[in-house]
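Scrolling down, you'll hit the structures one after another.
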Structure P
Amino acid sequence: MTSAPPPKLSPELKPTLSVPDVVAITVSSVTPASSVFVIAPFAIAQAGTGVIWAFILGGVLALMFALCYAELGRAHSAAGGEYVFAKRVFGGMAGYATFLTVLAMLLFIPPVLATGAATYLNAALGTQFDGQTVALVIVTLSYLLGILNIKLNAWVTGSCLLLEVAALMVIVVLGFGHAQQPIASLLSPVALDNGVLHVAPWALVIGAVGTALFSFNGYGGAVLLAEDMKCAGRGIPKAVLWSLVLVVAIELIPLVALLVGAPSLEAMLASPDPIGYLLTAHGNETLSRLVSAGIFLSVFNAIIALVIQIGRVIYSSGRDELWMPTLNRAFTRIHPKWDSPWLATLFLAVPSAALTFSSNLSELTSFTVLLILCVYLVVGLCALFSRVRRRDREHPYRMPLWPLPALAAVMGAGYLLITLLGSASARDIFIILGILLTSVVLYGTYGKLSPAFQKL
């Protein structure tokens with residue numbers, strides 16, 4: 001078998017990151033703390049104590065996707081990530097459709113995270129700042145900070161991540177230190193119905209797996225930093241897998257502690273703020289304020305890390321000539337001082353900031369989960385067929401037991417996507433169809449005529 005030469009790294013992106021640097025940025029982008037404090041309550045309301053099983057199953061499924069990302073990220077090392085995988089395995093149309101889906105996903109995630117941040121800022125300071133105003137400021141500042149040197153941002157995000165973990169450790173200590181519920185009881189899921197606990201149907205648990213996947217989402221973002229790595233992307237598999245392991249552990253352990261430490265499961269499951277309930281029951285006001293400050297900082301930190309990844313995807317799309325020539329040149333422009341693709345990084349700043357004025361965090365989250373599952377389905381299919389359709393490319397990292405993890409990823413993403421589409425709003429479905437239609441138009445307008453994209 002003849003191996004194709006490795007993809008040429010962009011001379012403009014300086015490879016300065018180590019594997020720990022990439023892990024720090026990647027785990028920060030997942031923001032485990034805000035996942036536990038902001039996203040997990042949706043799963044608790046949906047599945048009750050079945051949230052533990054939902055997160056365990058979500059972690060197993062996430063491992064299947066992580067193995068796919070690890071193999072593809074090493075075989076097709078590029079800042080474009082998922083759309084590069086799709087283009088090389090399934091062709092130009094698939095590449096464009098995946099690119100626009102990823103673009104929409106990256107557009108929605110920052111405002112989804114930022115919209116819930118004001119609750120924790122107000123709790124920390126004792127203020128009453130407007131939620132939309134706080135979200136707007138966070139998103140705007142994150143985009144501005146995201147254009148700074150990536151090595152500096154890796155240090156900043158890593159430092160903030162330690163504070164984030166410290167905030168979650170408070171929950172762990174309070175929960176396990178004041179255990180009220182036996183851990184064994186969590187293995188038999190119960191949920192609240194009209195104020196009364198009852199056995200939670202497994203359908204509710206499975207339904208919450210999508211939310212769990214959303215809370216873990218971001219470990220695959222390590223592949224977007226391949227061209228920033230000193231090892232020329234060879235450490236991508238380690239970065240992806242370590243990121244997932246850390247994310248699952250950092251989220252699942254506090255979640256178990258939260259339920260174990262609940263003085264009353266009925267009261268906790270009925271509470272709109274289960275973490276606040278635990279802090280009130282076992283902590284004090286000062287501790288609650290410090291934890292709230294840590295969670296607010298984690299949201300800010302996560303969006304900065306996401307903005308870094310967004311900049312790499314847009315930069316790659318300009319280099320691969322997915323746009324009109326003027327935009328391609330703008331997106332590949334590197335800041336002379338900060339060595340960052342600054343225009344590419346700022347591209348989604350205005351629409352992402354505008355989305356902070358959406359009044360329904362739940363709807364934003366549900367739609368973003370649909371986009372994530374679409375991307376996961378593509379990644380799973382690429383991992384399933386990459387070795388077969390692209391025998392000309394070396395696959396230095398090969399997932400164990402292939403093709404079983406890839407098959408599990410495809411089946412899991414497909415099942416969850418079909419299930420969630422069945423309950424999705426007509427608006428969400430039309431937006432997804434609009435993304436696919438736009439990809440057809442853009443591919444016909446620019447993709448077919450782009451030598452760089454065709455040679456990708």
Structure Q
Amino acid sequence: MEVSIFPSINDAIRSVKSAYERYAELSLEDREDIIDGIRHRLEEQADVIALLAVKETGMGCAVDKKKKLLAAIRRTPALEDLITEVRTGDRGMTLYELSAFGIVCAMEPLENPAASLISHVIGMLAAGNAVFICPHPRAIRTSNYVTSLISRTIVEICGIDNLVVSLDESNIAMTEEVIHHPDIDMIVCGADEDFLRKALTGGKKVIGEGCANTVTLVDETADIGKAARDIALSASFDHNLMHSSEKSVLAVDSIADRLENELERNGTRVIRDRAEMNEILSLLFAEDGSFRKKWIGRSAEEILSGAGIRAEKGTRLILLESDEEAPLVTKELKIPVLGLVRVENYEEGLQKMLEIEQRYRHTASIHSTCIDRLNEAAKKLQTGVFIKNGPALSAIGVTGMKGPCSMMVANTTGEGAVSARHFARRRKCMMTNGFSIR
């Protein structure tokens with residue numbers, strides 16, 4: 001049996017509860033040392049983890065998964081994210097600090113089983129919690145490999161065993177049992193909508209990421225070359241598995257042809273032949289209109305080959321023109337195939353953007369040099385993350401600006417880009433009569 005991987009839920013709970021009690025006695029410096037050690041150990045194993053995730057799930061690209069892993073390992077905020085607030089006055093001092101929540105159940109997604117887990121664990125440990133991992137059944141080997149690496153590292157640094165635990169098998173019934181266990185204090189759900197609905201019935205604090213349908217709008221004032229580079233980079237990354245990657249493009253008609261040409265220069269196969277379009281759509285969708293899920297996370301070259309279309313080496317993305325009501329545009333498919341919808345002007349584009357995004361309030365982006373349009377679109381969309389003139393995947397800190405990394409945008413429960421502070425309990429402490437030097 002791997003380290004900290006249990007056959008029994010009750011055994012896992014007992015062990016992680018005991019570990020949490022010991023962890024609570026450590027200093028903040030001890031937490032920092034533990035997290036630094038975890039980062040170092042996981043970085044050494046990034047290639048192995050990336051390959052394991054692709055092999056087990058059959059989804060994504062190992063090169064991109066490694067980039068995602070390194071972003072999570074190196075740039076997930078830790079204790080620096082736990083901001084202290086202090087207010088002083090004539091009659092005393094009020095202190096607000098972020099304290100541990102307890103034992104957190106982390107439900108991890110199939111499409112991102114390792115980087116999401118790592119980002120969650122770093123933030124949760126930084127906040128002072130212990131972690132019970134509920135891996136996706138189809139990614140359990142990857143998740144448990146990472147869990148064991150983390151647990152082994154913690155033992156080596158501070159001697160606490162089972163601060164992060166998992167189970168040797170995973171299914172819906174077991175996950176529901178964990179959710180409703182009285183010793184679980186918080187549930188963080190990055191898994192699919194069905195798991196999130198179950199989590200919300202547990203009577204616990206829930207942080208949840210739900211459905212998304214990331215859309216981008218390119219208007220006539222945009223830097224078309226940059227917009228194309230950003231879209232191609234983000235939408236093709238890890239074969240479009242991430243919620244925050246662009247799923248469709250709206251382009252003002254006057255620049256749509258230029259945008260398509262620029263996308264072609266950036267590894268995109270633009271499908272203009274109607275027969276080829278039909279072949280691709282027939283490959284992806286059954287006669288009843290349902291999406292064939294076996295294509296989730298498959299490469300652009302595989303999809304083109306499956307449709308009987310010759311794929312040039314290095315093709316990372318497929319683009320075909322569509323209307324705004326087609327499933328290719330209205331559904332989040334997680335494939336490197338984008339539907340492009342032409343619009344007459346920015347105003348029509350913004351209206352269609354709202355319709356396509358469907359109030360999921362996850363991620364959206366716009367490419368424009370008009371400040372008023374940038375601001376209006378951000379206000380109208382109300383997404384957890386809104387990207388202006390950049391790749392949509394900047395939402396989680398993987399592409400674009402190298403800022404803090406968050407592998408989860410909690411659109412359903414409203415936290416937005418999730419970090420250590422969200423895994424903590426905000427507490428208030430007061431001292432009366434003085435304590436001000438003003």
P(r) over Cα pairs in 10 Å bins from 0, in percent, for residues 174-269 alone was computed and gave 15, 33, 18, 17, 14, 4; which structure, P, Q, did it come from?
Q
If we compute mean count of other Cβ atoms within 10 Å over residues 30-37 for structures P, Q, which one ends up with the highest value?
P
Value 1.01 of Rg/Rh (Cα atoms, Kirkwood Rh) was derived from the coordinates of, among P, Q, structure Q
For the read-out FRET efficiency 1/(1 + (r/R0)^6) of positions 230 and 366 (r between Cβ atoms, R0 = 25 Å, to 0.05), a value of 0.05 was computed from one structure; give its label from P, Q.
P
Identity of the structure behind 25.9 (criterion: mean count of other Cβ atoms within 10 Å over residues 70-77, calculated), options P, Q:
P
Tell me which structure, out of P, Q, gives 32, 23, 16 once semi-axes √(5λ) of the Cα gyration tensor in Å, for residues 166-413 alone is calculated.
Q
The value -12000 for helix-only ellipticity at 222 nm (-39500 (n - 2.57) for each DSSP H run of 4 or more, over all residues; to 500), derived from one of P, Q, belongs to structure Q
Value 21, calculated as relative contact order in percent (Cα under 8 Å, 6 or more apart), assigned to which of P, Q
Q
Quick check: 3.3 is what I get for distance in nm of label points 7 Å out along Cα→Cβ at positions 182 and 430, calculated from one of P, Q. Which structure matches?
Q
Determine which structure produced the value 27.9 for mean count of other Cβ atoms within 10 Å over residues 78-85, calculated from the coordinates; the candidates are P, Q.
P
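We did not get these values from a lab; they are worked out from the coordinates using the rules stated. Here the structure is a predicted model, which is why all the values come from computation and not from measurement. Cβ atoms are built from the backbone, for glycine too; each structure is taken alone.
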